[in-house]
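Read through the structures below before going on.
No value in this document is a laboratory result; all are computed from the given coordinates. Values in this document were obtained by computation on a predicted structure and should not be read as measured data. Cβ atoms are built from the backbone, for glycine too; each structure is taken alone.
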Structure P
Amino acid sequence: MAVLITGIGELTTNDPERGRLTDAALVLDGSRVAWAGPASSAPAADERVDVEGRAVLPGWVDSHTHLVFAGDRTAEFEARMAGKPYTAGGIAITVGATREASDAQLAANLRRHVDEAARQGTTCLETKTGYGLTVADEARSARIAGEVADEVTFLGAHLVPPGADAESYVDLVCGEMLDAVAGSVRWADVFCETGAFDEAQSARVLKAAAERGLGLRVHGNQLGEGPGVRLAVELGAASVDHCTYLSDADVEALAASDTVATLLPACDLSTRQPLAPARRLLDAGATVALASNANPGSSYTTSMAFCVATAVLQMRMTIEEAVWSATAGGAKALRRTDVGVLRPGARADVHVLDAPSVTHLAYRPGVPLTKMVWRNGDRVR
């Protein structure tokens, strides 16, 4: 059934040929966009939805989450707000709870969070393994994620499990564990950071994943300057995520590469780290994405609108840059061209705001503005 969405006051397409349109319309045909342009020229369709002057944009593309987990880290968050610094070690708390949870519990929790995100306009979502850290637990996390999420990333190199030898654990990640998950994931990631994995260990993991045909992602430069960005660029990773602490050389390397700098402002706020230098990256010519980093320890939010508002209000991004980074930027970080854009042939992922312009996402921070959502052609709100 074809659906005509008309009465669009402002249509953000992210399509260079169409740009941002006023008095516009969209036609969805099944799971794809069939037409986009002026309302006066819109073709007929089976169903008509009048959005009465509201703004329409592509659904959010959240390219960085950790949603296959169990347990709660409220106490850790409360302690951090009272002054305890964030370290990578808190991941072990979630690992223990995740190992104890049943498949059904993990799947239900994942679906609950994905549905929560969809109701806020997120229509394409990546999630990672990384809270199992055994061969069996990482394999089941990958399988469960693949049943729900759009994109799945193997993050066996999230943390060295307590009591394990780091080099022996990297051997396991690069061998038996990678073999167990390779058929269920598209990407591999590594937490290249003090307290997690050093440069040599990170390079081993990424090269082993690349040999098995997986795309690469890197957690890097979150807690301080380090080798994460350089390693990501050298190995052709699709994205390097966090980018909180960047040297001039890091910025220059990103600007000269196809590696996307994925910024995670909700995480920076939750861990009381400085906000990532979005303006420096953009002015240098780097490609920037925004993502939620939804996880139970350092960024327990699925609100991409919150990330966009923070990027505009505190990171000196324009509203156009922030919206692009949370849609088309996320798509680039996932090396996809079918999402994050509204043009014929794209996936029918549509986000209608209860506002006349995307500017209201930052103009009215904290206000729930999502009015309607289509995901892959299905109306989910």
Structure Q
Amino acid sequence: MVTPLRQDTIRTAPKVLLHDHLDGGVRPATLLDLAAETGYQALPASDPDALAGWFTAAASSGSLERYLETFAHTVALMQDRDAIVRVAAECAEDLADDGVVYAEVRFAPELHVEQELSLPEVIEAVLEGFAQGTASAASRGRAVVMRALLTAMRHAARSTEIAELAVRYRDRGVAGFDIAGAEAGFPPTRHLDAFEYLRRENAHFTIHAGEGFGLPSIWEAIQWCGADRLGHGVRIVDDIAVDDSGTPVLGRLARYVRDRRIPLEMAPTSNVQTGAALSIADHPIGLLTRLRFRVTVNTDNRLMSGCTMTSEMTALAETFGYGWADLQWFTINAMKSAFLPFDERLAIIEKVIKPGYAALA
């Protein structure tokens, strides 16, 4: 029998995070500070705990569209350079304190230009914040490597422009590109020009697919657009049947995703909130892990989901009985799938992740 893992011990384990939104992980106290500084009066609470509770409750409607509406507040307060630098620095500090050793944090530059900032200035502010937060964490003995993913909104028309910026800044801390937003009615093929450009430039990209929409979204993301990874990809389970003997039978798309080792950026708590899964116990991550898909564990939006990498891994360990070997497997899956040069990925696996888990086992 596997001894249940404790949350305080899981917090000390090295973790890798591939799917986390910068504007979805702002500290509630920071939102209140920024609101006071700018005169923003629309926040629904004036106490950090109450504000955090409001975000989590509002995001738990079971609707991806309603979930996305909560970002109106965080984005509104991230419109000047100092605010963006602060949020990015605190993000790096919070992840490091949670035991994250490598993170790719995504944001949509086009959402932060309502005042005086240009798209490059938004990107440079985030990268400056990551540098500050990384240095602060290192001074406390906590090392984290931070990389950015530039996101284009799938309902807008700036994806090629954002893709070009991802290539322009790829040697300065930007790891790749992404599209996000409501999936229904906004297929990834609307942004085919951006993806074709990225492939010509040998650039990496992930696509939100298979969260709010089904198998066609996943198929388009992979076969038409050429995604390196799938943001969520939960609905790949729709292509897995169970025969009379209880044996899972994979359809052609599911087999392709598994055979090609296409990473699935899964975020269990967020997926339950948006209605992609009924509960953690019902989440496809359990089945997909047993079938050895390239599953990774992520937070998605730490503020809206009230979660951390530690709480996500703790919930999975408690629900599915996972031990250290399983958590290490998820972590190495993520590090293998990172948009980082091979030698750097290997160094983190061999020098940080494996020794870290060996000390815990």
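So mean count of other Cβ atoms within 10 Å over residues 19-26, computed for just one structure, reads 19.4; which one of P, Q is that? All intermediate terms of the calculation are to be shown ahead of the outcome.
On the way: P: 19.4; Q: 25.5.
Checking each candidate, the match is P.
Each of P, Q could give percent of Cα pairs over 35 Å apart, but the derived value 17 comes from Q.
Work out the source of 18.8 here, i.e. which of P, Q gives that when mean count of other Cβ atoms within 10 Å over residues 11-18 is computed. If you can, show how the numbers build up before the last one.
Details: P: 18.8; Q: 24.0.
Only one of P, Q returns 18.8 for mean count of other Cβ atoms within 10 Å over residues 11-18, namely P.
Here the criterion is FRET efficiency 1/(1 + (r/R0)^6) of positions 35 and 339 (r between Cβ atoms, R0 = 25 Å, to 0.05), and among P, Q the highest value is seen for P.
Thinking only about distance in nm of label points 7 Å out along Cα→Cβ at positions 99 and 251, which of P, Q has the largest value?
Values: P: 4.3; Q: 3.7.
Going through P, Q one by one, distance in nm of label points 7 Å out along Cα→Cβ at positions 99 and 251 peaks for structure P.
In this comparison of P, Q, the computed figure -13000 for helix-only ellipticity at 222 nm (-39500 (n - 2.57) for each DSSP H run of 4 or more, over all residues; to 500) is attributed to Q.
Of structures P, Q, which gives 2.8 when distance in nm of label points 7 Å out along Cα→Cβ at positions 67 and 123 is computed from the coordinates? Don't jump to the answer; show the numbers that get you there.
Numbers: P: 1.6; Q: 2.8.
Derived from the structure labelled Q.
Work out which structure the value 3.7 belongs to, where distance in nm of label points 7 Å out along Cα→Cβ at positions 59 and 211 was derived from one of P, Q. Comparing all candidates, it corresponds to P.
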